[in-house]
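All of the numbers you see were taken from the coordinates with simple rules; none came from a lab. None of these values were measured; they are calculated from a predicted model.
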Structure P
Amino acid sequence: MWRCALSPLLRYPTVDELGARAAALVARHPQEARLRRAGTSRAGTPLWLLSVGHGTGQALVVAGPHANEPVGGATVLRLAERALADPALTTGADATWNLLLCLDPDGLRRNEGWLHGPYTLGGYFRNFFRPGFLEQPEWLPDGAAAAALPETRALLDLQDELRPFFQCSLHGVDVGGGFVELTRDLPGIAQRVAHTAARLAIPRELGPYDTLYWPRLGPAVYRIPPPAPGDLAAAITEAAVESTWYHPHRHGTVTAVVEAPMWGVAAVEEAGPSPDRVGVLRTVSRALRHDARILELLLTRIRPQVAAAEDAARLLAPVEDYLLVCPGLADAWDPDVPDGVRPLPPLGAAHLAALRIAGRRLALRTAGLLHQLVTRAGADPAGVLPELDRLIDLWCADYRDGCGARWIPVARQVEYQSRVVLAAFELAGRHAPARSRSGEPGWGSQAAVPMHRE
């Protein structure tokens, strides 16, 4: 039986398993659950929307916006089960849950080499795939009107159709800790995140690389700034462009980006200053610069032999994105390089741990993609595979032994992420608009959404 053999709480579900599990839920609950195609991916895969409940207030939860972050698919299935089992989340809140099973199913399929485990850092990075920046469906670098990816257009259409009071984008941190990013403040969310993280032994990331320049709303909770023009490098490293996170803002939507870690690192939760801020920054920046130079040389050797290989362009795009940003980041973090246009903010121990992880992440992702390029080409005339294997093993060992990265079971990742989503849903309901789209008293005129106990 699918539930026993393929439970998303034991391991990450594939694209096909997500669809099968959602269809089974609808078959068991035909009055409360519905499944429809919200769009089609570039490769022709359906983008399935699972809806639970019949309330006026619309909640939209988006799983799988980043291809290498599969926890969201398991989380939306868990949320559907919770909403079907607890009327307080639907009838009691006058809400409908709209759960997009996977925004980038084509990218998720490319990660199936590691989805089923065993979950090791080396296995993950050797099978890692995430498309280049311009092929990631949440970003709108040229604005919503110019969005070309069918996955992006499907999500924009859903947002404009539903006008959700609450939108949640489900993400996964490969190495680090959990945190939340918001387009509007949700007072009380930091305390709820802290409680959930403590109960489930999930480290909170108190200084994420993603939010280095963003306002802090509370421990592990950050405010997403409004989109602003910027170059591609800034967009890749800071999400400093228009996105589907902000697109429904005009409808009064609050968007929560909920990050759940795969390998947890306790150091990202260390409050207070570092005893050697300058020394750590010098080490991290020089390591990134050194690693990037090695990878650029390997790419130069690899490129002639892989140029005609299947999917070479798709694998090369993120490699070039990562190598593009490495020199600028190394300079920005280096205390021996004069401050540029945007100097570093004050950095505590948690920030420095996150920067160390981020630098290694860029190198490991690049090395893993280069490894795939060579193996898919079917030959290695340049003799680079042994060197790539050595580098991947060395850098994974640094994560494991130097940073203390420890695997968090899938069931615990999913429980953490689903509890944080439910907390944000409750708090968003308290601050929702007081009238429905028709202008008549609606879901927002009620008392606060009933608190959902863990």
Structure Q
Amino acid sequence: MSFKEYDNYDALGLAELVKNKEVSAEELLEEAIQRTERVDDQINAVVLKHYDEAKAMIKDGLPDGPFTGVPYLLKDLHVLLTGTKTTYGSKFFKDYVADHNSTLVDRYLEAGLVIFGKTNSPEFGLTVTTEPELYGPTRNPWNLDHSAGGSSGGAASAVASGILPMANASDGGGSIRIPASCCGLVGLKPTRARTPMGPDRGEGWAGQSISHCVSKSVRDTAALLDATSGFSPGDPYAPTEPSGTFLSASGKDPGKLKIALHLPTDTVKIDEDVLSSIKKTAELCESLGHHVEEASPKPDIEALSEAIGIIISANVSLALQQRADALGTEVTPDVVENITYRMFENGKAFTADQYAKATLINHQAGRVLGNFMEDYDLILSPVLAKPPVKIGEIDMSSKDVATYIERLSSYSSFTGVYNQTGQPSISLPLGFSKNDLPIGSMLTAKFGDDELLVSISSQIEEAAPWTDKKPPVYSS
């Protein structure tokens, strides 16, 4: 094949070529490496390169899986690959080398994926842009002055720029959906515990965080969920098993759905381009036969904001203290970024009662959303309040904490609640700003109903395909 055809295939399509011996895994890996080398000096997406390890994987023989021979990138956060670094975007972990695989990585390898590097993440995945002091900012291939989103910004920038068709991502407050929205990709946050976090952890951020991917196509997202989801021995809990495969759900008619259009209240200022885009998505859904009406759930947003801050700060504090203990050192302001250090201090100060209350607030919000969705199949809302921000606008090294928090909250106010309630939620690339920056539309389903989310997303993808338009920075 001519490798100009590489762009015509999603991950399943590339795997089919390998299976039919039209192209080899070695050729696909070499193409992915060459594309990385062509564009990464502009976007700064791939911060750890495992080229030799990937070549060795192929030489040793790949398993027969749904993605055999397809190049893949891990996020530089939480997922471990034996013998390679995972730095968490932090100079405090810059020399940390894993001595075992994460359960999720084992499942990636069993699916036949060829892991050739890791992508940039903000320090500990704590914010909605990707600009760690350790590696510098990841840039948006649609406009290099703008952020690729966070915390899976490196993954999204790599996929959007044509390096590969899908990449590992994780989401504790919007970190799959936000970069997917910023870079014009599909980004599904699965139902809580749908994918594993073992063997080191049972859950992330009290169940708020989960791993999956950003991708070019809905069917890749679905097939990867088939390959990686499911209970692992020792997991503390798991969602209901799907009725069939997620890939089969991508070809299933979702039926006529009742969709709640959640638009911002007076407390959230939304950009006119975002508002226009979400209304066009509502019209598209109506044209497909679905009923859309304006309606919004009413969880206690102020309490949820407090809860998410307590839970994340406590987890940051624990992670930093464990690292300090392992190194035989102290956590000081010079070893992490300013916002991270503030969260470390806050986490130390919170009481056990406050943490217990925070988890209770999350569970109460789950009841509110669960009852709301007795009347609706889906919620449609924006992902972000405005198009991708400029590099430097939301900076974790900032000493002005009040301004940082204001900019963060005014930019990202839609995604976090679904981490706190555990519902599956997806960003679809359905709009652009006047300045030609991507704008995602977010659909959220009932807890456990990932299949419906895949079905409606696939229907929308067929009605309004998005793969033809490429960003200015694109490797081909």
Structure R
Amino acid sequence: MCCLLNSENSNGNERENRKGPVNINFILFLFGRVVSDTGTSIQMMIMPLYIIDAGGTAATVGVFSFLSLMPALLVYPFAGVIGDRRNRKIIMVVTDFVNAGAILGLALLSNWGVMRLSFLLIVQVVISLMNGLFEPATRGMLPQLVKKEELTRHNSIVASTRSASILLGPVIGALLYASFGVTLVFVANGVSFMISGISEMIIRYTHIKQEAPDGPKGMLNDLFEGVRFVLQNKLIRKLSFFLLVSYFVIQPIFSVILPLFFKKSLSFSDAHYGYLQTIIILGALIGSVMVGYLFGKEVRMSKPLVMGSSILLSSMFIFSILLFPKSLYIFGNDSTIYFILLASILCMFSAGSMFISIPVQSFIQQATPNEYMSRVFSLVNMISRGGIPFGALMYGTILERAEMHWTMLITTVLMIFAMTMLLISLSRSYSDR
């Protein structure tokens, strides 16, 4: 615990770390994220398989997925208040250790032969709540560890390593589960959270204490202050809406349209679907690296946003064309050339989304004062990610009544119009500054 107490270091130490040739604080921050993201990826990839093997149903898998997201969304607003009031480093360390304890508890239950799916679902609620507390704190902490003008480059590095972790995790998870069973999967994830927490404890970080009234009323006042800040800042408000539209429309394409299309219209094996998922993650990794390389020190968002929107919308349009029966007739629904085309477009699709999300995140970090940082990111995350389940519901409802290819094409046309209007609006907001 002595390292936690050292979080009240002087501003001089923090500035020295940021100015030096090697930013030790950022390396420790990044190492913790890489390790825990890899562990999480290992477990999350295996859980649907384990649930079915343990006697669960598709409904159980759906409940597990729901519990992986919804508790975090519910706690986000108050997590932002806590992240601005309390030491962000301590929040990160504590949540990592709680996750480690809960997951290692599952490993013990599994090793003793008393594991139940109900225990897994309960622990998943705990993990989701801890992630809801962790995310605003870590987003708020990063701008205090790196130079302001290098936020885009460092956000790109974080996104790249996260994509690499997600890419690596399923491979390790499959090997562990096939060779040793679910117990070692739990152990790997639990230990990853412990290592992450220890890494975060070593970070030199200065917590700027804020005077704020305690109790429920004080918490609510802080929450409403954060809401007012987001609503009164034109650019952040528009960027939040931009992200909401993107998550609402784009994310369910990967989780609803793609699997339905793959199962109903194509004749490839399940292994090919796994290859597509890998290529999608690889696209995110490539996009993250390219954003850092091309726009690492870009102050304005306009260039990466225009490029990202162009890549995203053009890939959406080509993807919608590939869904048409005529395309399947021309190329064949089980041909190598069709699979290569589909994989290439999905890779480009995923890369384009990184050209949007990373610069937007960097700008919000630059435009938000430290005392509002966690609240703003908690609200932005709640707004944007909250669109995912509703978008999935919308697609599911529409696809019950409409053809998939026409649905995708009409959605693409609407997205072209919406993104063009948003980019024009953002450009005007920049001009007014």
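Rg and Dmax of the Cα atoms in Å, for residues 290-329 alone computed as 15.0, 47: which structure among P, Q, R? Of the options listed, only R reproduces it. When Kirkwood radius over Cα pairs in Å, for residues 154-241 alone is computed for each of P, Q, R, which one produces 13.2? Matching structure: Q.
When helix-only ellipticity at 222 nm (-39500 (n - 2.57) for each DSSP H run of 4 or more, over all residues; to 500) is computed for each of P, Q, R, the one that comes out at -14000 is P. Given a value of 56, 34, 26 for Cα extents along the principal axes in Å, for residues 250-409 alone, calculated from one of P, Q, R, which structure does it belong to? The read-out comes from structure R.
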